[in-house]
Structure 1
Amino acid sequence: MKLETFAKLAEIIDQTEIEKVRLIAYFQHKAVGMREFGLEDIRSWFESLHLHAPNISRLKGRIERSKSFVRGSSPESWKLHAADLDELQGLFPGITSHSEEVESTDCILPRSLYENTRGFIELLARQINASYEYNIFDGCAVLMRRLVEVLLVLSYEHNQIDSEIQDGNGQYLPLERIIANAKNHTTLRLARDTKVMLDELRSLGNFAAHKIYFNCRRPDLQRVIGNYRATVEELLYKSGIRR
């Protein structure tokens, strides 16, 4: 878990100055093993969370008077009291666990686009954003392709024309054939830019997944991000997920 994520979870922005220190000190203790801290550490914590800079001399007095902190091993250093560690562990037990939560920014798909859709779509969208944010560009291209494939299938199902993209055993056809059908389908009536995007994205995803000497790079994805967002949004409507 990142400090920013914990700050939202603990509603740090609404806490008193001394409580902010107590909560962040707990996070640092559990997440990175920082047992003791000083005034410069506190200043750095507040700055990283874009909080108002504390009055250091006033805050030092408050820490020394608080029962939540005990003296550290060096001058002007402190650590959380054992009772506070136990209390906060009960309130926030998951900081050091290996969570399956995907943390990301809205670098490709904005949260407003995929929130409150369906759980598996939200997870795919967060993975797309996270892979781009952490420079996993081949993985990002493959995930982008997968989300479009999922939304195309859902669009066919919503319009009750999914039999047109199934083989004789009821299995869905390869994406190339689904796209070929979708581009000319009068029921879906996809936008011109979307039709172009489908082919481009399929190729990019295929290259990233299968082409031995190809590695997807940031400019490859930057070139398609705008049209990709528009394509995903259109398919969310065509599939009935957005209304």
Structure 2
Amino acid sequence: MIYQYDITLVALFQVAKESLSEQAYRLIRGMIVRLELTPGAVVREDELQGQLEIGRTPIREALQRLARDQFLVVIPRRGMIVSNIEIAELSTLYETRAILEPYVARLACERGSTNHWKQMRKVLDKAKKHAATAQDQIQYDAQCHEIVWDAAGNRFLTDTLDVLYAQSDRLWHMYLSDVADMGHALDEHDEILKALESGDSELVYKLSAAHVRSFDAQVRNAVRKRLELTAS
């Protein structure tokens, strides 16, 4: 009994440790996405510990993971800085999402349950009533994507798309947050949901591909306009 009790304590400690590390990862990544930590900014462990009220080890684990996910860059003798997103990388970010998002949506259509679609409908209904700002809209958009990823039932794809979406979200904050209306994206999710509910996997695939193309076109247009303003 004592041995079993000790094992249980170790397991609980590991879960708590992992959840703190995950919490730190999400919070710091959110700061990077929302540009509270801007590209090129030096990231300091001690400042994050005080700001987030999370211990050194979870913070360090989160930073290492963020470096692996390319949100941070390790600079010898300087520590870590927030990575930049080069305009030249827009095409590679898009082409990766353009392949994975429709494929995952098709899997979701084949594997998802009515509970998933009910949950997605609740998100979209809530968005129609409460998505007053572009920031609200992008958050509801993210929730819709997360439900589809969950329905697909493939954690490897989900983990990859979670990182890619976060990088896309950062681009949105860099170039679109002050001008974009994401209402059309929620309308697109409404069409995707109807196809999911009907079980039409090919239509789901096409609509999901169009949804990713639409976002990419908005970002590219915003980047072009900003470059034109800078050049003039």
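What follows is calculated from the coordinates using simple rules that are stated; it is not laboratory data. This structure is a prediction, so every number in the text was calculated from the model and none was measured. Cβ atoms are built from the backbone, for glycine too; each structure is taken alone.
One of 1, 2 was used to compute Cα Rg over 2.2 N^0.38 Å, and the result was 1.40. Which label is that?
Of the structures listed, the value fits 1.
Taking 3.1 as the value of distance in nm of label points 7 Å out along Cα→Cβ at positions 36 and 52 derived from one of the structures shown (1, 2), identify that structure.
Considering all the candidates, the number was obtained from 1.
Once relative contact order in percent (Cα under 8 Å, 6 or more apart) is calculated for all of 1, 2, which comes out largest?
2
Using helix-only ellipticity at 222 nm (-39500 (n - 2.57) for each DSSP H run of 4 or more, over all residues; to 500) as the calculated read-out, with -26500 as its value, let me know the right label among 1, 2.
Checking each candidate, the match is 2.
Can you spot which of 1, 2 the value 0.60 was calculated from, given it is FRET efficiency 1/(1 + (r/R0)^6) of positions 156 and 212 (r between Cβ atoms, R0 = 35 Å, to 0.05)?
1
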